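Structures incoming, each one as C-alpha cells.
Values quoted throughout were computed directly from the atomic coordinates according to the rules given, and no laboratory measurement underlies them. Owing to the predicted nature of the structure, the values given are computational and were not obtained by experimental measurement. Cβ atoms are built from the backbone, for glycine too; each structure is taken alone.
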Structure 1
Amino acid sequence: MNRNKTFNVLPGSKMGVLTTEYLEKVTAIARKHDIPFFKITSAQRLAIVGHTPETAEQIWQELGQKTGPRKPVGIHYIQACPGIKWCKYGRQDSLAFGEKLEKTFGDLPLPAKTKVGISGCPLNCCESYVRDIGIFGKKNGWTLVFGGNGGGCPRIGDIVAEDLNDEETLELMGKCLDFYRRNARKMERTGRLMRRIKIDTFWDEIGVRGKSRY
C-alpha cells in the first residue's frame with residue numbers, strides 16, 4: 001500500500017470512552033468500506049486508516065459526527081483517565097470534569113492547537129505536566145498546570161494553583177487561555193510562549209502567584 005494515497009479519519013470517542021453502540025458502528029464501517037487498519041492514538045482517539053478521501057466523508061456521516069478538522073484552531077483534544085468512578089487511585093472525577101471543560105472551551109479560538117490532559121490523581125496517567133493545559137486531582141481538589149509540552153521540545157508546565165473546585169479551575173483556566181490568546185504568536189504553542197516571556201508577566205496578568213518550574 002502506498003501510504004501517500006491513504007487517508008485518516010480521527011472520529012474521536014470523547015476522552016477515550018467507548019460504548020457498545022459506537023463499537024458496533026465502527027465494526028459495520030470497517031466491513032462496509034474494507035478498512036485495513038485501525039489505531040488508538042495518544043490522544044485517545046481512533047484512527048481509521050487506508051481509504052479514499054471520498055470514503056472519509058462517508059465515514060464521518062455514518063458515525064454521526066462533524067467532518068474535517070476543527071476551525072478555527074482551538075482545543076485539539078482532551079485526554080482523561082477513568083478517575084474516581086472507575087480507578088482505585090482516583091481522587092477526582094476526571095471524565096465528568098472533561099465534559100464541563102469541553103462545553104466551556106471546546107469552541108474557543110486559540111493561536112495554535114491546545115492539548116489538555118486531565119488526571120484523576122497525582123500519578124498523572126494523562127501526563128498533565130506536559131500538556132498545554134494540565135489538570136490533576138488530589139484529595140482537596142484540582143491542581144492546574146499551564147504551558148507544558150512533550151514531543152521534540154519538552155517543557156514541564158508551571159503549577160498555577162492547587163486545591164481548586166471545578167468552577168475555580170474553569171475560571172482560572174479561562175484566564176490562562178485569555179493570556180495565551182493575547183500574547184502568543186500565530187501557531188505558537190503554550191510551551192514556547194512560556195519559554196519566551198518573563199514568568200512574572202504571566203503571574204501578573206492572570207492575577208495569581210503560582211509555582212514556576214523554572
Structure 2
Amino acid sequence: MRVVIAGGHGQIAMRLARLLADRGDMPVGLVRNADHFADVRAAGAEPVLRDLEEASDAEVAEVVAGADAVVFAAGAGPGSGAARKETMDRLGAALLADAAQQVGVRRYVLVSSMGVGRADQPDTDPVFAAYLRAKAASEKDLRRRDLDLTILRPGRLTDEPGTGRVRLAPPPVPHGAVSRDDVATVLLALLDRPETRGQTLELVAGDTPAQEAVARPST
C-alpha cells in the first residue's frame with residue numbers, strides 16, 4: 001500500500017511511516033523543509049518537498065498519483081499564530097483533497113482534534129480556538145466531497161509509550177489523553193479498513209486493543 005502523509009516530519013506522521021514501512025508498505029512524507037529529509041527517510045518513508053501553504057494542487061497531485069490513500073497529519077504547530085491555523089490546518093487539508101480528487105485517489109484519513117465544537121467557549125485560548133475552528137471547517141469541507149473519508153479526533157497527545165489499547169467511538173467521548181504511538185497504531189488500522197469511511201471517531205487511551213476498537217467502534 002502506498003500512503004502519502006501530509007506533515008511527513010510530524011511526530012504522528014513519522015510513527016505511522018515506521019509502522020507502514022515495517023510491514024513492507026510504501027509511505028511517502030510531504031515535508032516543507034528539505035532539512036527534514038534524513039529524519040523522514042530514517043522513519044522508512046520517501047520524503048518529498050511540498051509546502052502545502054505554497055504548492056499548487058497540481059504539484060501535490062504529482063505526488064499523490066498512484067497512492068492507495070492519503071493521510072492529513074499536518075499542522076501549523078503550537079508556536080504558530082491564528083493565521084497559520086487557517087492556511088495549514090484548513091486550507092492545507094483542502095489542498096490535499098483537491099490533489100487526491102484530481103488523480104482519483106478516494107481514501108482520505110484526516111487527523112482532526114477532540115473539542116472542535118468548543119472553540120467559542122469563553123475560557124478558550126484565542127489561538128487554540130482558531131485551531132479548533134480550522135479543524136471544524138476542514139471536517140465540514142471534506143465531508144461534502146466525494147471521498148472515502150475517515151475523521152479521527154485524538155484527545156490530548158502525549159509522548160508516553162503506546163499501550164495498543166484505546167477507547168475509540170463516535171462523538172462524544174469524554175475528553176482524555178492518548179499517546180502518539182497509539183494514534184499512529186489506530187491510523188494504520190483505519191487504513192486497513194476501508195469500511196470505516198464515512199465515520200468520525202474520537203480517540204483516547206482505553207482498554208480495548210486497537211485493532212478490535214477499529215473493527216467495532218463502541219457506541
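Computing relative contact order in percent (Cα under 8 Å, 6 or more apart) gives 18 for which of 1, 2?
2
Rg/Rh (Cα atoms, Kirkwood Rh) was computed and gave 0.93; which structure, 1, 2, did it come from?
So the calculation was done on 2.
In terms of distance in nm of label points 7 Å out along Cα→Cβ at positions 54 and 110, which of structures 1, 2 is highest? Don't skip to the end; give the middle numbers.
Details: 1: 3.7; 2: 2.6.
Going through 1, 2 one by one, distance in nm of label points 7 Å out along Cα→Cβ at positions 54 and 110 is largest in 1.
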